[in-house]
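Please treat every number below as a calculation from the coordinates, not as lab data. Computed from a prediction, not measured in an experiment: that's the story for all the values here. Cβ atoms are built from the backbone, for glycine too; each structure is taken alone.
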Structure 1
Amino acid sequence: MNAEVKSEMDKVFGLILKQHRKDLNYTQADMAEKLGISEKYVSRVETGIGGISKETLAKYMNILGISPNVMYKEFIKNPKVQQEIEISESLSELSTEKLELILEIAKKLKDL
């Protein structure tokens, strides 16, 4: 991956992580403690400066409840995958009961 693409991804990831952190009313200090990293590194991640390791990204996503679809959506160009992301986003707004029903329907459709 070239440096320009990585830099753009780092900036997008940083914005998404920052927004979700704020949505949960976590401070950068809170995130640093939860992640086991410095507050300065949290700031650098959220501004897209210097990048983020895969391990730290996964930890962030787990703590903030962010799906991979949310993180990578902007970079996906494959129409089928874009459609799957759209479906996933719609499903994320449903109750557990409705999700269970959708899963049952999907299993039956798969068997057809």
Structure 2
Amino acid sequence: MTHVVTERCVDCRYTDCATVCPVECFWETEDPAMLVIDPDTCIDCGLCVPECPIHAIYTEEELPEAYAEWTAKNAELFSTGTNITEKKDALPGAKSLEEIQQAEKDKGLDIPEPGGV
């Protein structure tokens, strides 16, 4: 099993999660601008989940249906990125958790927050 970074990270790219990963499985991508997880490296430790300020990381088993496609996207995108292990500033205009939750509601989505946050 692995953890999955979802659409919530797109154009935000907070990097708090990458600093606690013991196996360096986070990759910074440009298109889309976000972090993703290498599913073959992730050891499912869960340390990253509470570190993400926008709750963008879920386990595969609790991944909301609206974000189901992100399992494959993480597996596809990590090889296009750059491995990241240190904290960087979020992208300009990065949204807050409240803004992301409201945008989901505006789309008619009722997204549960990941366990462990």
Compare relative contact order in percent (Cα under 8 Å, 6 or more apart) across structures 1, 2 and report the one with the greatest value.
2
Out of 1, 2, which structure matches -23000 when helix-only ellipticity at 222 nm (-39500 (n - 2.57) for each DSSP H run of 4 or more, over all residues; to 500) is calculated?
1
The highest value of mean projected area of the Cα convex hull in nm² among the shown structures 1, 2 is in 1
A value of 0.9 was computed for distance in nm of label points 7 Å out along Cα→Cβ at positions 5 and 29; which of 1, 2 is the source structure?
2
